[in-house]
Structure formats: C-alpha cells, structure tokens
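**Student:** Heads up, there are several structures right after this.
All of the numbers you see were taken from the coordinates with simple rules; none came from a lab. Given the structure is predicted, the values throughout are model-derived calculations rather than measurements.
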Structure 1
Amino acid sequence: MIRILIVEDEIPISNLIKLSLKNEGYLCDCAFDGETAADKIADVSYDLILLDIMLPVIDGFELMEYIRPLEIPVIFITAKNSVHDKVKGLRMGAEDYIVKPFDVIELLARIDVVLRRCHKTSEIIEIAGLTIDSRSRKVRRGSIDIALTPKEYDLLLLFAQNPNTALYRETIYERIWEKEYDYSSKTVDLHIQRLRKKVHWEKELQAVNKIGYRLEVPL
C-alpha cells in the first residue's frame, strides 16, 4: 500500500489530512517538526511526503535539501503564497505546491496525479480473480476481456487500490464524479450494482451499513 508522511506542525490540519488519506486507503505517518520528519524518513520508505515550510527546528526548505537525493515525491502544503516561494519550492524538486487553506478534495486529486506521474501506483493489479492494466485500462478475468464504461472502470480501480477498506459513498462519488456529493443521488449504488455483475464481484464488493462499500479480499 501507498505510505505517506505528513509533515505539518498544526495538529488540527495534520489530523484532518491524516483522516482524509486513511479514508482513501493510504497508510499515514505524521511528524510535527523537521527533525522528527528527517528521523522518520531515514527509518521508513515513503511513497510521498506532504511538507509544510514553516516548521519548528528544521524548516521545510531545509528538509527538502535532505529529501531530494532520496527521490521521494514531495508536495509542499503551506501558507506561504508568494510567487517567489512557489518557484523556490518547485525548483528545489517538489512535484506540487498547495497553498493553505485548501480543499481536501483538491489535495486528494493532486496526490493521485503525483503518485501516477511518479509511477508509485502499480500498472498491473491482480485481485479477486481479475487482472487490471491501469495503463491500457483493460480488465480481464482469465482469458476473457470485460468491457466497462469509463466510470465503471474508475470505480473498479478505486476499490482494487483500496482492498478491505470501507469507502464512504461521499468519497466514492467525489473521487469518481469529481463534484460534491448529492445525498439524494443513487448514482453510486446503481453503478456498483452494474459493476458487481460485470466483474462477478457479487460476494466480494460488499455494502457497509450507513457508510458505503468495501472490497473484501483474503489477506
């Protein structure tokens, strides 16, 4: 699974980011100052680092100098919104630069883009009897190709990348349809019903009461 380090000294913001990422199926660690972050980076292999600039002990720009040779993708998340700071962060090697305050949906979308751009997501996924090629967007069960609509494929990939994780209907809708969830809409449920039948996941793709859906696969 994708492991992300959140380096943010404002605890409420750090907690919000961590909760949002965990709901998407990411593994998360937190550091509240640059020195602690450097220790964690030395001990753990991270796929992505979300990095504030104004940090205690070692600031984000200084920490970026340590991270850069390790070739770990970095997204700066900061209140420093001057063009000078943005250019400096990007020239230091950051993949993206997000200014606070930000929308969590935008953050999740940017994380997804960076992970795909940096090839941190697997191109071939084999799960629950299916083979999914994320580059060609082809899905097979054994030797049989399965035709899916674009939204059905996006749903399938979302569950395949987050096995055994309960995904909220709101999360599913906002990730796939990229707009705010309409609580009266049955769009998610109808698409999942069709997806279950097409890929024969009637047992694997389970409803979670008052939450949404979860793909159940053996550990």
Structure 2
Amino acid sequence: MSLSEQTKKLTEDFISSQSAENQGIIQGAFTTINATDFGANALREGDQAKSFQLPNNKGGMTALADLLAQGPIVISFYRGGWCPYCNLEFKALNDILPTINELGANLVGISPELPDNSMSTAEKHQLKFEVLSDIGNVIAREYGVVMDVPASMRPLYLQWGLDVPAANGDDTWELPIPATYVIDGDGQVVFAYVNKNYTERSEPSEIVRALKSI
C-alpha cells in the first residue's frame, strides 16, 4: 500500500469514528486551511536552502553545512510525534533510508517539539535518522512552511490528548506545514513538496527519484 493510500485510509477511518458535530468542525477547519495562503512563500525547486544548526535527538547539534559536506540531504518538516500522519510518513522514510544512504544522501526530520519529545519520537518509532528540534518554528519560518491550527480545532486536539503548546514548550498553536525537501550538495533545492493539507505527504519514490537525478 502506498503512503498516499495509507494516509487516505487513516483519514477515512478517523473521520468516520467522530460524531457528526466533530465531523462538521473538522470539515470546516479544512475549508479554513484551504482558504489561507499558508506555504505561499515556501522555498521551491531552484531556491537555495536556508542554513540551520539545531539540537538533535542524540543530545548534540546538527548543522546543514556539516550535512552538505557529506552530500545531498533530505529534510522532512513534520508536526510532531503525536501526529499519526507524521508517524506513517516516518515509517515510510525509515524504510527507504538504506536507499537514501546508498545514493550518498542523509535524512533528517525537523519539528518544533522540545528536544526530549524529539528523542521520544525517535526512540518510539526506532528511527535510524536524526530528528531535530526547531523550537519556535524558527527554521520552518525561514523555509516558509509555518501554519496555525485553526481555532475551531484546538478544543478537539486537547480532547484527543494532543496538547501542541505543551509538546512545543510555548503558548502558540503554530506547526510546520508538512514539507519534504531534497537538497543537492551545493545547497540547492532540487525537489520540494509543500502541502498545507497535512493529511497528504510526498511519496518515498518521489524522494528517491529526485536523489537519482542529482
């Protein structure tokens, strides 16, 4: 089953499990998101990647410059380890990590979660790649991939046990738009997937295809 098929099934199963009232709120929130310009200024193919140095899940720091010194890099901006769509995507990325490495590239995930939460995400899902903490969505903002959880959805998130401010250590409901970038060794974006509909993700095969084109 492709990643898109998995996320589609997850959406269908989740929405069908909700009350009619909640379904209406969810659909209304998606309408709100679709009407925004979230991601309009995101980095695209041909742009130069923005540099960063962020805490990793191993207690150290990871810099884009150091990664690029080793070759191409795949960056996945994700909402958090609490997001079931992100977890499906991370499993898919973990599965193709050997192929990514064989093509001379590295992979990192970036989220606004606190370092301890990023570490828990990596351990829980047995991730073999680094996950970095972008506190306050500073780097996500530079990449143009920041969005807000609609106000109508926030009570539902809390009802579902998804306390975004607590996970991120701030008082906002800002999250990165799920985005995937493939960056060549010179720091140029050769593939960009940015989708404010957080239930949809790039297919792993697209990432592999982009790496093979470098």
Structure 3
Amino acid sequence: MKDVLVLNCFKRDDYARDFNRAISRLPGQADIHPVRMTDLEPAFELTPFSHLIISGSETSALDDYPWTSSLEELVRKWVETKKPVLGICYGHQFLARVLAGVECVRPARPPEFGWAEVTLAPCALFEGMKRLTAMVSHYDEVISLPSDFTVLAETKRCGIHAFQYRDYPVWGIQFHPEYGQKEAEFIFQQVRKSDPVAEEWFIGTLPQSGELAHCKQVFDNFLAM
C-alpha cells in the first residue's frame, strides 16, 4: 500500500472538498492522506509517506501567503529524499518557483480554461501515452526552465505543460488529470461568474466517453514509481 500525502492548496472550502473527492478516486493500492495548506506546520513529519501530491489552487504561485514558507520548506525536504512528488497546476508552478526560481513563473499569455489536447513526450509518468485530453484551468504558467529540467508536455497555448526535475521522480503537470466532467464544469461555472472576460479563453469541447481514461493512467504511472 502506498501512503500518499496530498497537500490541498485550495482556499475555498467547496474547491477543497471537490479536490479531495476527486483525488480519493486514485487506484486502490493508494492510502490517501489529504492535508489543507492552512493546517501545514513547518515541522510536518514526512517520513511516513511514500508519495507527495500538491494540488491546484485558486491562488497564484507568484504570491505569498501565510503558509508559503512552510510549503517551500516541505518541498525542499521532500525533493532531497528523492521520493516521488507530483505537482498539479498550482503545485506544478510552485515546484518551478522553489526549484528554479520565481522568475520561471508568469501570468499566462493567454490563460487556458476548458478541455485541451496535451501532447506528451516519452517518460515514466506518461508511459503508454502520446497525448491526452484533460481539463485545464490556469491564469499562470511556467516558462524558461533551466537545464536541470526536462519539458515533457505542451498544448497550443502553453509550452510547458509538464516537466521532470533532474532524474528525480519529481514531476509538475499544468493540466488536471484528477477531475471528471462534473467537477470540471463546476469550476468552469465559477470562473465564468468571477471573471466575465474569461469566456474568450475557453477552449475545447466536452470530452466523449472514454477520452479521460488516460488521465487515470497518469496517476497509475506515478504511484508505480
């Protein structure tokens, strides 16, 4: 059984609940331990866990929050162990901020919302896949990573949709493989309500049945590490 620490970075309680519900559908060999970022302490004990997942967030990885320094410290400690870590959306950007520098994250030009076709490079995380359709929802993006990173995925709008740090099992993905259609549509509705301009940034159409199957494979591959 894999003991997976999941850092839930959402501030809104409804977003946090939806993410926990989505991530709980990971394969049965995973024992999921979700922790809200607001509850994170600098001395948080990492030893019991085999894998780390850092969630998305409605906040920006460019900004500082009361828990930012604790998360930075945790990321550095975890990477030193060389145990698997997967950063999703905000988590992807935050890994880049800590490991490459905040100058490697910027506001997206343009943002992405909707269902995107993601082109994948061969690697352990995407074994058996060349592309997938996944939910995207982000205002920021990762750019210009240094040579100790390998870029592994892209969309038409975003050139760094996934990366690996060195040869460690440290991965960032900009897209959201955890969300199904219902959860994604709820988030899209909230984006449209809060930002009327966002409508022009929506892409893709509702996936057909089975199109999201490869998203589950991302987690299967991650947990196999």
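**Student:** As an exercise: relative contact order in percent (Cα under 8 Å, 6 or more apart), calculated from one structure in 1, 2, 3, equals 21. Which structure is it?
**Tutor:** Details: 1: 15; 2: 31; 3: 21.
Clearly, the read-out refers to 3.
**Student:** Where does the value 11.1, 34 come from, among 1, 2, 3, when Rg and Dmax of the Cα atoms in Å, for residues 36-91 alone is the thing being computed?
**Tutor:** Working: 1: 11.1, 34; 2: 13.8, 38; 3: 11.1, 30.
Computed on structure 1.
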